[in-house]
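Structures incoming, each one as structure tokens.
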Structure P
């Protein structure tokens, strides 16, 4: 069995910037701690997709991404309201 390719987010950000792309999106289950900081350092905005349950939605808000996709916007709205009230 082949190993998956190495993940090099800084290089991906640099490639995106060189191509004039200012924002990238990661599947939320592939996101790692520090991804937001890497993207900010490389001047690339980060988004997530496939945030389809409450823990994933909470992660998206906690990580401060620019946007995320979900099949459950009602849960996202409820979580956002909860966050706003507690802040």
Structure Q
């Protein structure tokens, strides 16, 4: 439900409409089947590479790259690259 408020001055008025933040509920519904599979694979082995993910899922390299990119944009995963180790971090 929207919350509406008004600011009124002698020379102007403003209508403020605040809407609910539904980002969390939308993100969960936009994760595709392949993205869910990728998340499961990463959760089982955070040190897995994209090339190794190819052996666990029946989609091409470009599709894996695109799905990982989307998961990063949704802030569901992050690649940690340090001098000593590289791994995926699943954000909850």
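Values in this text are rule-based calculations from the coordinates and carry no lab data. Not measured: the values here are computed from a predicted model. Cβ atoms are built from the backbone, for glycine too; each structure is taken alone.
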If semi-axes √(5λ) of the Cα gyration tensor in Å is calculated for P, Q, the one returning 26, 16, 11 is structure P
Assuming 19 is relative contact order in percent (Cα under 8 Å, 6 or more apart) as calculated from a single structure, say which of P, Q it is. Q
Output the label of whichever structure in P, Q has the greatest value of distance in nm of label points 7 Å out along Cα→Cβ at positions 47 and 63. Q
helix-only ellipticity at 222 nm (-39500 (n - 2.57) for each DSSP H run of 4 or more, over all residues; to 500), calculated, reads -14000; among P, Q the input was structure P
For distance in nm of label points 7 Å out along Cα→Cβ at positions 7 and 31, structure among P, Q ranking highest is Q
